[in-house]
Structure P
Amino acid sequence: MENENKQMPMPDEYEQHIEESGGDYRVKASKFQNAVAKVLCVLAAVVLWFYAVSTDTAIIDKSFTGIPVDIRNLDVLDSELGLSVISGYGYTVDLTLSGMKPDVNSLSIDDITAYVDAGSVTEAGEYSLQIHVSVPSGITIDGQSANYVELYIDKRSAVSVPVVVDPIYSIEATYKLGELEPSFETVNVTGPEEELEKIDCAMVTLELGRISKSLTATGKLVLVDKSGTPISNPYVKLQTSEVSVKIPVYTEKEVPLTVGYKHGYYNDSNVNVTVTPSTVRLKGEPDILDDIDSIQILELDEKKIMEDTLQKNVAINIPDGTEIIGSRSADVEVKHKGTVVRDVVIDVSNLSVVNTDDIEYEFAVSEITVKFRGTQRSIQFLLEDPQNIIATVDLDYLGNVTDSVSVPVTVSVASALSGSVYELGEYTIDVIIK
């Protein structure tokens with residue numbers, strides 16, 4: 001019996017998985033085996049859960065709010081009857097839908113369609129149209145917040161409304177904003193007559209920031225009523241939705257008026273030239289005015305002014321890109337001082353004739369008279385020596401002329417007197433070609 005109670009010895013490998021407790025033995029699992037067992041249990045639970053959900057046949061209800069109600073066949077109203085919807089757009093409906101739990105829970109608003117059909121409308125008026133709702137197969141409608149939409153329908157018309165520009169900006173204190181120039185002054189609008197009557201203008205608001213020069217900006221047109229409230233009826237349509245606007249920026253500047261001299265004979269010692277007014281106020285873009293220091297309104301030809309005093313009214317020609325503020329003309333007065341005018345007779349024998357080229361000729365007169373202006377002293381020096389006056393006749397251009405012809409006489413003075421005395425006027429002499 002002693003042998004019968006003896007326990008059989010176990011192999012070493014088997015003993016690793018057996019443990020004794022109170023004389024009983026049980027299998028001992030490793031840590032890895034425990035972890036695998038737990039993971040398998042979790043996976044089994046997940047699979048069971050998905051199976052239970054997918055095969056759930058329970059019927060549930062679910063609410064959907066704010067489902068937009070579309071209006072169909074509006075194109076027929078517009079194209080065939082010239083009608084459009086004034087009120088009734090923007091409606092929404094709330095629904096309670098019923099179905100199997102998986103189907104209902106997977107629904108979204110995009111799966112639901114609600115609409116009314118305006119195809120039965122034949123004339124302007126008020127209509128109560130039934131709301132039709134379309135839901136996926138297997139889903140039923142248990143509740144609906146509204147069954148009808150009230151539509152008011154009227155004729156489509158067209159009007160032309162003014163374009164108004166609302167600029168938002170800041171600017172230098174010395175700069176000013178000019179008259180705004182939209183690319184078009186009016187815009188056509190189509191829509192229901194009742195809505196069109198509410199429109200005051202098409203407004204464009206331009207956020208310009210800080211501006212220092214002229215620019216062009218583009219903005220979106222918004223229809224507004226007399227209080228400035230936007231008109232957002234979707235059936236009111238603008239011919240164009242954008243407008244470009246020229247935004248001139250200008251400043252003003254006082255600019256001196258000056259007179260120029262063609263030959264440089266005039267100076268402060270021999271003439272007083274006054275301009276009245278002496279300045280002009282210009283308006284223009286800052287960049288343009290910055291480059292303008294004065295305006296020359298006249299160039300005087302000293303050799304053509306015979307009088308001791310000359311008064312002349314002259315138009316003021318201003319630079320491109322500017323405007324004049326005030327008078328557009330000025331009075332110029334020329335007063336000679338310390339100079340006299342003398343007539344000097346020149347004998348034709350003292351004329352220098354050039355480019356004769358075997359031309360036989362003779363002068364029709366024996367002398368010409370030339371006017372000179374200068375100081376008494378310079379005129380006296382001029383007359384002391386005939387060589388101080390140089391008078392030249394050029395026959396080069398005569399060619400085959402065989403008759404009497406008037407030829408220009410070029411007059412000048414010796415270099416020692418240049419600038420202090422000069423000839424006045426233009427001269428010719430008659431030459432007979434033989």
Structure Q
Amino acid sequence: MSELTAQEIVNMNREFTFFSWSVQGQVNPIPVDHAEGIYFWDSDGKRYIDFSSQLMNTNIGHQHPKVVKAIQDQAGKLCFVHPGNATDVRGLLGKKLAEVTPGDLKKTFFALGGAEANENAIKIARFYTGRHKILARYRSYHGATHGSIALTGDYRRLAVEPAMPGGVHFLDPFCYRCPFGQKPETCQRECISHLEEVIRYEGPDKIAAIIMEGVVGSNGLIVPPDDYWPRVREICDKYGILLISDEVMSGWGRTGKWFAVDNWGVTPDIITTAKGITSGYVPLGAVIVSEKIAKYFDDKYLYAGLTYNGHALACAAALATIEVYEEDHLIENAAHLGKYLGKALEGIKNRHASVGDARYIGLFSALEIVANRDSKEIMPAAVMAEVGKFLRQNGLFTFIMANSMGSILFVVPPLSITREQLDEGLSIVEKALEIADANIH
């Protein structure tokens with residue numbers, strides 16, 4: 001336990017540090033002291049079930065001894081060297097990434113997070129194609145830096161515009177709130193024909209890449225129809241456009257596969273990733289490119305560089321984390337337990353009138369909360385705040401979205417969770433939903 005009281009820790013953090021995506025005077029953070037497995041404890045000793053893997057990144061659970069030891073061992077040997085030097089862990093990690101990523105993805109540029117990974121993917125795509133524009137979806141989040149926020153489609157982009165030029169947005173395959181007014185039984189994949197129409201308007205010869213999250217994460221956890229990714233791949237091949245899969249949140253076993261695109265047998269030209277690559281233990285991001293893109297730079301200058309490219313401590317953490325995924329069979333657990341979770345969420349939907357939709361793939365899932373099922377009216381943010389307050393008071397921590405994009409309660413636990421632990425968390429969620437149920441009309 002810290003020598004500071006819980007309130008002293010909170011006060012000091014609020015006075016001297018900024019918190020992300022918030023009005024600073026309204027933040028009320030949990031003073032976290034320690035963690036283990038799917039749980040963490042505050043400075044007063046209260047235990048919380050981590051039902052969102054912090055920010056959908058602590059995939060292997062907290063404080064896994066294998067990764068902690070790898071970090072300790074690497075710190076004792078070598079923490080950092082100039083990025084122009086070679087280390088064993090950097091080379092071994094690059095080789096391992098070539099093995100677990102799909103198809104001919106082979107060579108990696110390392111960064112320190114998802115936003116940096118996407119920034120450098122933009123550069124690489126533009127260098128390789130000689131084209132300028134990057135297409136992305138409206139219900140997307142690709143990071144908060146200059147280029148990645150330009151690709152982000154949600155409200156966070158609007159506040160910081162003008163951003164990087166060349167970003168163009170298109171509509172999503174969001175079946176629950178279909179932007180084309182279709183229902184599953186009448187759908188003609190207008191989302192696909194819309195994308196191709198946008199490409200024609202923007203000029204195929206001007207478009208370097210299309211970037212999409214494998215499964216949309218923080219903007220509502222949108223699982224695409226099974227033919228969506230394969231058809232986008234076909235469109236990209238038709239027009240010579242690179243396909244980038246942003247697997248920062250949906251990668252690393254989260255969907256029951258190494259990467260979300262693996263669910264649909266698609267090989268993108270570039271994968272960007274971060275978060276689960278080290279389970280958040282040490283910051284690391286990665287841009288993994290196909291062999292043809294890698295060879296392009298064999299005799300051409302790569303105008304990309306970061307002080308912490310290939311950071312030794314981060315690479316060691318990633319290698320150990322990937323071993324944990326394999327040795328503890330976490331990806332298999334996500335696939336197996338994900339089926340149970342899907343049925344459980346459908347049951348919750350049937351029992352609670354405030355749940356408009358349940359979306360899930362592996363251990364990547366969410367409930368969309370509505371004030372009216374028929375009209376799909378978004379539940380007010382004030383009600384969602386009360387739901388969140390109840391969860392926190394009852395020892396459950398998860399990510400809640402409440403804005404013009406929707407009101408979403410995420411269920412994204414560590415892949416190491418057991419069925420019993422999952423049931424414990426879901427029981428708290430059900431009780432919290434009674435607050436939402438009382439506000440439907």
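Taking 3.5 as the value of distance in nm of label points 7 Å out along Cα→Cβ at positions 225 and 321 derived from one of the structures shown (P, Q), identify that structure.
Q
By the measure distance in nm of label points 7 Å out along Cα→Cβ at positions 201 and 361, tell me the structure among P, Q with the highest figure.
Of structures P, Q, the maximum of distance in nm of label points 7 Å out along Cα→Cβ at positions 201 and 361 occurs in P.
As an exercise: helix-only ellipticity at 222 nm (-39500 (n - 2.57) for each DSSP H run of 4 or more, over all residues; to 500), calculated from one structure in P, Q, equals -3000. Which structure is it? Kindly include the intermediate steps, with their values, before the conclusion.
On the way: P: -3000; Q: -12000.
It must be structure P, since only it matches.
If you rank structures P, Q by distance in nm of label points 7 Å out along Cα→Cβ at positions 41 and 217, which sits at the top with the largest value?
By distance in nm of label points 7 Å out along Cα→Cβ at positions 41 and 217, the leading structure of P, Q is P.
If you rank structures P, Q by distance in nm of label points 7 Å out along Cα→Cβ at positions 257 and 281, which sits at the top with the largest value?
Largest calculated value belongs to Q.
Given that Rg and Dmax of the Cα atoms in Å, for residues 353-424 alone, derived from a single structure, equals 12.8, 38, which label among P, Q identifies that structure?
Q
Assuming 35.0 is Kirkwood radius over Cα pairs in Å as calculated from a single structure, say which of P, Q it is.
Derived from P, not from the others.
Relative contact order in percent (Cα under 8 Å, 6 or more apart) was computed and gave 21; which structure, P, Q, did it come from?
Q
Any read-out appearing in this document is the output of simple, stated calculations on the displayed coordinates, not a laboratory observation. This one's a predicted model, so the numbers in the text were calculated from it and none came from an experiment. Cβ atoms are built from the backbone, for glycine too; each structure is taken alone.
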